[in-house]
Structure I
Amino acid sequence: MARIKKTTKAAEQVTAFDAAFFERYYGNTKTRVADHNDAERLAALIAGVVGYIGLNVRRILDAGCGIGLLREPLLRLFPQATYDGLEVSAYLCARYGWIQGSVSDYSCGLPYDLVICHDVLQYLPDRAAAKALANLATFSRGALYLSVLTARDWRQAADQARTDRQVALRRAEWYQRRLQRRFLHVGMGVHVVKPLKPILWELETPWR
């Protein structure tokens with residue numbers, strides 16, 4: 001499937017994930033796209049779905065963790081779990097002590113019960129994003145929460161005054177086709193690795 005032509009150039013640009021970037025999108029109250037309240041709601045959503053399908057979470061990987069907004073609420077909701085933050089930004093790794101690396105080439109020895117990749121893959125060109133999706137499957141032994149800005153999101157849902165536009169805007173089907181090889185989507189962005197098959201009623205599963 002063809003990429004969205006108007007964003008091809010943006011997809012090839014390298015974003016500087018420096019102090020200025022994170023101040024704009026997470027620090028400044030006038031321009032930020034997410035805050036602690038957003039993180040609390042997202043963590044509760046993930047924990048609710050994962051708990052409902054009965055997964056035991058002891059190890060969490062936040063792939064592309066940014067400033068770590070999800071760390072505290074996730075550890076509060078999963079008190080027996082450990083949290084690893086993976087981040088490509090040298091600035092954030094030095095400041096917060098995250099594991100430095102990209103989701104497209106990072107390798108872990110022991111897979112995680114819960115992997116989170118929130119608003120990361122749009123910063124990668126097609127080949128690296130496809131590799132990252134395959135890599136996420138190797139990280140996961142339980143559930144994956146994946147959120148990524150798509151071309152339709154940009155047109156219909158995103159606050160374009162605040163959202164970073166230097167990204168690759170792909171169709172949802174581009175991601176879905178690759179995710180379906182290794183994951184079963186159970187709803188609200190939560191996927192479980194195959195061959196796990198949680199018991200869900202028909203109308204609890206995603207449908208069109």
Structure II
Amino acid sequence: MNEQKVEIPGPNGILLEGLLGCGTTGRGVVVAHPHPLYGGDMTNNVVEVIAGAYQKKGHSTLRFNFRGVGASTGDYDDGIGEQADLVAAFQFLREKGLSSVDLAGYSFGAWVIAKATDKIPAEKIILVSPPVGMMPFEAASMPNLKLTVTGSRDDFAPVDRVKALAVTWNPAAAFEIIAGTDHFYFGHTHRLSDILARHI
């Protein structure tokens with residue numbers, strides 16, 4: 001699926017850089033990237049895998065750069081402004097006439113989604129390696145959580161801690177562990193893609 005560059009109007013005059021893939025199913029997903037202060041952006045390998053899994057199903061996709069990343073204006077805001085960025089991206093995609101829009105986030109992106117879940121009427125939520133080992137996650141209800149994935153060697157999203165929280169988020173959601181992979185999924189992205197395909 002071809003993606004086109006888009007400019008998403010964000011809060012307080014911020015403009016967010018994005019890549020929009022237009023599908024045919026009436027469904028879509030907004031994909032949130034890893035930590036801006038550690039090189040995370042919308043071209044991250046895991047972000048591309050998530051977007052690609054949705055595109056293979058014919059769904060629309062929007063991956064975007066949080067404020068201060070790439071061509072997005074503004075500055076890093078410790079996850080607070082980034083929640084507003086996520087809301088803006090969700091609204092942007094919904095306005096394309098889609099019947100439902102999911103949220104999917106990797107690492108920092110998963111944390112932002114978890115913090116903003118009560119602000120966004122997402123159809124489904126997918127969290128890839130939510131970094132519970134380095135950032136504060138709440139044991140809050142997330143009834144639209146569909147899937148949580150982490151690696152067996154992920155020090156930032158350790159299996160036991162992620163699983164314990166995932167049960168509080170939504171005990172009915174799927175929980176998948178990819179054996180042998182750490183937080184970065186190098187050499188294991190095909191397995192992540194297969195898991196995503198089963199749950200989208």
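Where a number appears in this text, it was derived from the coordinates with a stated rule and is not lab data. Predicted, not measured: the structure shown is a model, and the values here were computed from it. Cβ atoms are built from the backbone, for glycine too; each structure is taken alone.
Quick rundown of the values:
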| quantity | calculated |
| --- | --- |
| Source structure (of I, II) for P(r) over Cα pairs in 5 Å bins from 0, in percent, computed value 1, 7, 15, 20, 21, 19, 12, 5, 1, 0 | I |
| For 26, 19, 14 (Cα extents along the principal axes in Å, for residues 128-175 alone, calculated) the corresponding structure among I, II | II |
| Computed 2.9 for distance in nm of label points 7 Å out along Cα→Cβ at positions 16 and 112 - originating structure among I, II | I |
| Read-out distance in nm of label points 7 Å out along Cα→Cβ at positions 32 and 136, computed value 2.5, structure in I, II | I |
| For mean count of other Cβ atoms within 10 Å over residues 104-111 computed as 12.6, the structure of I, II it came from | I |
| Structure with the greatest value (metric relative contact order in percent (Cα under 8 Å, 6 or more apart), set I, II) | I |
